[in-house]
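Rule-based calculations on the coordinates, nothing more; no lab input. Since this is a predicted model, take the numbers as computed values, not measurements. Cβ atoms are built from the backbone, for glycine too; each structure is taken alone.
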Structure I
Amino acid sequence: MLQAWLLLAVLSLGAGGGFAFLVAMSRTPFGHHYFPPEYFYYALVGHVDFAIVLWLASFTVLLWNREFAEKREPVSVFLAYLGFLMAFAPVLLGRGHAVPNNYVPVLIDPLFLSGLALFFLAFLINVVKLLPVALRSLLSGSPVRQLLSISVVTAGLMIGAVPIAMLKLGGAEVGGAQDPATYYERLFWIPGHIQQFLNGLVLAAVWYLLAKIHEAQHYLLRYANLCLLVCSVSLFALPFLVADPPSQRLFTDLLYAVGLGVPMLAHLVVLARRLRGDLFTLSHAPLFLSMVLFLLGIGIAYLGLKNDLRIPAHYHGVITSLTLALMGFSYALLRERRALSSARLTAAQLYLYGMGMLLFIVGLFWAGWVGAPRKVFGVAYTQDPLALVSLSLMGVGTLCAFVAGVWFVVYLLRVYPFWVRSGV
């Protein structure tokens with residue numbers, strides 16, 4: 001079953017990466033002329049939902065089942081693939097009305113919404129299946145097992161927050177014409193914030209896997225991990241405790257800055273001490289690059305964010321740190337089964353992706369610093385040479401990351417038959 005989730009994760013990353021390339025090129029001075037403006041928001045929805053949401057969720061399920069060694073569960077796999085296909089077709093064809101809200105942007109289209117619901121039903125089935133063993137491992141001394149156990153519980157809180165938000169907003173308005181942007185923004189606000197704690201837990205677990213640390217962790221780190229769970233519970237309860245949206249945003253920002261940032265930095269300090277020797281080895285390369293991107297992402301957040309391109313600069317740093325770590329872990333699994341052709345070559349792919357994303361993030365941050373807005377097609381809104389140079393830098397980084405992403409997806413698909421035969 002693990003190989004099925006791996007294939008779905010790779011397909012999601014490939015689809016989302018293709019849409020990401022279109023979105024980024026449409027925002028460069030040299031690329032927007034060749035891109036249809038009316039498709040911009042469809043590509044944006046596809047990029048976020050496939051390259052971030054479905055890719056990370058699918059690989060998270062793979063990690064859960066690998067760690068907890070559960071029995072095969074084919075129903076959730078079938079639902080996840082069906083949901084992927086149902087959500088992908090409307091985005092590709094430009095059907096429905098695109099709503100570029102944060103966290104889980106949507107198309108107001110029955111096929112797309114049904115596909116998204118089926119995928120998360122499959123995700124929920126795995127949460128429910130693994131919840132008993134996860135609860136028994138919340139105080140595990142193994143950093144990987146404890147982090148993944150907490151992530152299962154956190155994922156349950158994330159899914160549970162969606163119907164609660166829907167009830168508080170009024171379920172009859174879903175997909176309606178009454179300000180859909182505001183509706184979906186509020187619908188996914190709390191679940192989306194909990195999702196960031198889930199991503200942080202998975203990222204820390206993969207860091208430990210890459211560093212090959214399986215011994216008992218320091219008791220302070222064990223309680224720091226529980227702090228991440230407490231923060232997720234606090235976010236889940238937030239709609240019942242604080243009704244005022246500005247107060248909710250202030251509270252969530254505080255939880256991010258302290259409740260998520262401090263434990264993650266503690267793990268980073270511990271793991272960075274293992275980075276000795278050749279940074280082109282298959283374990284050190286993704287660990288080093290992931291940490292660099294993570295520090296860049298949270299550094300941008302701590303500098304302060306406004307509603308411009310500094311926001312995507314921040315979350316692309318944090319999210320792509322997890323993407324890069326998962327790429328490295330995929331290669332590590334191949335190496336375990338002697339299916340890796342060249343460790344140096346795959347490390348080069350990781351460096352190309354990491355350096356591409358570094359240029360991409362710096363370009364976004366610089367453009368946002370001089371006032372470039374989010375989620376806007378083309379460059380007609382500015383003649384500022386600094387903005388145009390920074391957007392061009394973002395475009396160069398996109399090209400590098402796109403080539404590296406295609407390299408990764410094609411390589412994994414090429415060796416996928418071996419994964420199936422080896423029973424990953």
Structure II
Amino acid sequence: MMLSALDLARRIERGELTAAAAIDLCADAIAAREGDIGAFAALDIAAARRVARERADELAALPLRGLAIGIKDIIDTADLPTEYGSPIYRGHRPRADAALVVLTRRAGGVILGKTVTTELAFLQPAGTRNPRNLAHTPGGSSSGSAAAVAAAMLPAAIGTQTGGSVIRPAAFCGVAGFKPSYKLLPLVGVKCFAWHLDTAGVFAAGVADAAFVAGAISGRDLRIDGAAPAPPRIALARTHLWSQASPAMQAAIDTAARLAEAAGARVSEFAPAEILESAWEAHAVIQDYEAFRALAFEYDCHRDQIGPLLRDLLERAAGIGAESYDAARRTTRRARQFLAERMADADVILTPSAPGAAPESLASTGSAIFNRLWTLMGAPCVNVPGLTDRSGLPLGVQVVGRFGRDRAALQAAHFVEIALARARG
């Protein structure tokens with residue numbers, strides 16, 4: 001069973017549990033499962049226990065109450081190595097923490113370790129296994145963050161998304177994943193891949209847990225656990241990629257829509273649109289153009305140490321000109337305006353989190369085709385866990401909100417989550 005951040009925080013607040021004891025729960029799970037899963041790039045359980053003991057009273061008064069948090073290894077930490085999943089940075093120790101790390105500590109989180117990332121947050125798998133089935137990928141690039149939460153080694157972890165690196169691994173591992181609106185969480189001190197796309201996000205056991213952690217770190221009113229969520233207006237989006245969703249994923253989306261409607265939600269169809277198809281294609285142009293520049297040092301000075309997947313991408317990206325990039329950015333602006341107008345009568349969109357369940361492969365992190373458009377739109381996205389395929393692997397459904405309406409998106413996702421849980425009995 002996963003660790004609920006909200007449950008642990010409430011128990012600490014009531015005096016039923018100490019922060020040090022909560023860290024012990026994580027340590028026990030790590031001892032039992034980390035050898036098989038490989039979710040961590042660096043760990044310092046002793047330091048986390050020391051902080052939890054020595055600052056117990058102070059932490060108990062802060063929002064996160066001393067809960068253990070994992071940090072994706074593209075996010076700088078001064079007291080732990082930050083290697084960005086790359087041999088170029090083996091043993092690298094930044095002089096300063098990233099802003100997100102400082103904010104997590106200010107909110108009462110205790111950094112337990114660095115979670116595994118794919119190479120420079122691209123597609124090269126890093127060896128982490130899916131806790132639901134060790135033969136299957138956990139997704140990427142935030143593979144370690146999702147796997148650690150799914151295996152009850154952490155109540156929450158921070159990751160990032162440029163294409164689908166929060167939502168997809170959350171879906172594959174069966175946890176909640178929250179990618180906020182673009183720029184809601186600061187990226188100062190985070191290794192850049194594409195500056196118009198990179199977005200930090202949170203993994204946790206359930207949607208309310210993710211909202212609680214994201215709210216504590218950001219200082220925003222994102223908590224949704226105070227009252228039952230109101231029935232949302234849901235637009236079911238069978239985009240131009242719908243045929244690439246597996247039959248099981250298509251059935252999962254239809255099931256989620258049906259159960260949400262039965263619980264009181266208003267469900268309508270979100271018709272495909274040519275401008276959104278064009279924007280989906282623009283994502284790759286923007287991502288690759290920016291990656292070639294964001295990783296200019298690595299490409300120019302350490303090309304032989306870059307893996308083949310990323311090196312091939314950067315070599316292709318070298319041929320993207322400024323005119324193509326600027327055209328893609330103009331397409332993005334038109335698509336965002338179109339989406340805002342189209343969602344005037346809907347609170348959220350319901351769409352797949354991934355083409356299907358996690359592939360049976362450790363040589364791939366799976367496909368982000370169902371995530372790229374919504375990342376480009378800057379919209380808040382939530383993976384809602386609760387459904388599985390016939391083999392028991394998780395099938396995530398994605399709730400996409402309106403830009404800047406993060407709490408409403410979380411509330412709608414929680415509504416869907418509750419509807420799925422009630423159906424399971």
Structure III
Amino acid sequence: MPRFLHLADVHLGFTKYDSPERTKDFFYALQDAIYHYALVPQVDFVLIAGDLFEQRQVLPATLNQAQICLSQLREAGIPVFAIEGNHDYRPYGTQTSWLRYLSDWGVLKLLEPSDRPTGEILEPWSEETQRGGYIDLPCGVRVVGSRWYGASAPQAIHRLAEQVEQLPAGPKWTVMMFHHGLEGQIARYSGALRYQDFLPLKQAGVDYLALGHIHREYSLENWIFNPGSIEANSIAENQEQSPRGVYLVELSAAGVTAEHKQDYQQRPIVRLSIKADPAQTADQLQEMAIATITKAAQDHKTQDSLTELRLHGSIGFERSELDIRRLRSTLHDLSGALIFLLKYDVTGREFQSYINEDDELPSRLDIERTVFADFLSANVNYRSATEPLVKGLLDLKSRVLSQEPESELYSFIETLLEGLPPESPA
């Protein structure tokens with residue numbers, strides 16, 4: 001019974017958050033997944049369905065990481081088959097890529113249709129030229145490759161399906177790699193293919209369609225399989241909301257058995273949130289944030305993790321009253337996280353006084369009084385002193401219009417603030 005490991009979206013060389021340790025996470029995740037689910041069970045082969053690298057231009061250290069992992073498989077006699085994804089496909093007009101380099105050096109086999117004047121053609125793999133679009137394996141599996149097609153993917157699928165049908169008779173099982181997303185798997189993703197777009201491949205005899213591109217796991221009708229990324233590319237890709245991993249697959253008389261595996265080295269992700277109350281001051285909201293992170297750290301949740309704290313809801317003070325940069329630094333230190341993100345998604349509370357159309361229009365003075373009252377009532381620092389402050393602001397306006405000296409205006413303001421009720425923060 002043939003067994004293989006299906007992985008995708010490795011993204012070696014990932015640099016988001018500008019952390020060298022975070023970049024290493026992707027190497028450690030690949031190395032550990034290969035050990036647990038390829039080397040230990042001694043699979044027949046490994047598939048990389050696109051995006052082995054984060055970028056087309058690969059740094060020497062990143063290339064070395066790929067060679068370390070792939071060489072371990074080669075030494076174990078386990079072949080690796082790969083296709084290019086949208087992150088690592090060759091630039092337009094060029095004839096090579098870093099995946100092609102690895103293929104030429106024999107650490108993997110890059111399966112892709114050949115470029116011919118008559119169009120793309122699936123040719124058998126040649127060990128002599130290190131080129132080919134498909135390969136027949138002794139374990140009874142035909143592996144077919146493709147490349148990143150972007151918007152032309154539906155048309156490419158029809159061409160590939162026709163060519164798969166025309167291939168000479170081969171092994172019992174046909175497995176194909178394709179780097180593209182299926183519609184309906186993640187929100188706000190344009191360009192995904194419909195299930196009907198993939199159907200020609202099934203009708204052509206593909207038994208297992210190994211997808212990549214979308215970073216969360218999904219499968220459909222025991223035929224389409226997408227393992228998700230090896231490691232999270234952002235804090236939003238935590239396992240609860242965006243499960244990811246690799247597939248350990250067995251082909252037998254009973255059909256396809258694909259086990260989704262996640263038990264390998266990955267950076268833990270912690271996402272927390274606090275809802276602000278309009279009655280809170282900036283200091284009180286800050287104290288709540290500190291208490292939340294302190295407890296999470298005491299529970300050993302945040303150490304060396306990717307941690308996000310989201311502050312949301314309505315606030316009763318000016319956004320600028322909370323020093324977000326300083327608070328983020330404090331929370332980062334308390335959490336012990338590798339990466340700490342503080343999202344300040346709050347809105348100000350608004351007070352509005354409505355005028356009844358049947359009533360007589362208010363005077364200018366009444367309108368000014370209402371506007372001042374609305375602004376003050378919306379701020380927790382001045383809410384308890386709204387009435388005396390409204391009177392004071394109206395008086396201050398009259399004094400300014402009367403062109404009183406600045407020294408007298410400042411003296412009036414000091415007297416006004418000194419006379420506020422004791423409970424007022426001002």
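Distance in nm of label points 7 Å out along Cα→Cβ at positions 262 and 318 computed as 5.7: which structure among I, II, III? Working shown, then result.
Values: I: 1.7; II: 5.7; III: 4.5.
Answer for the origin of the read-out: II.
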Figure out for me which of the structures I, II, III the number -25000 belongs to, where helix-only ellipticity at 222 nm (-39500 (n - 2.57) for each DSSP H run of 4 or more, over all residues; to 500) was derived from the coordinates.
I
If FRET efficiency 1/(1 + (r/R0)^6) of positions 206 and 310 (r between Cβ atoms, R0 = 41 Å, to 0.05) is calculated from each of I, II, III, which structure is the one that comes out at 0.75?
II
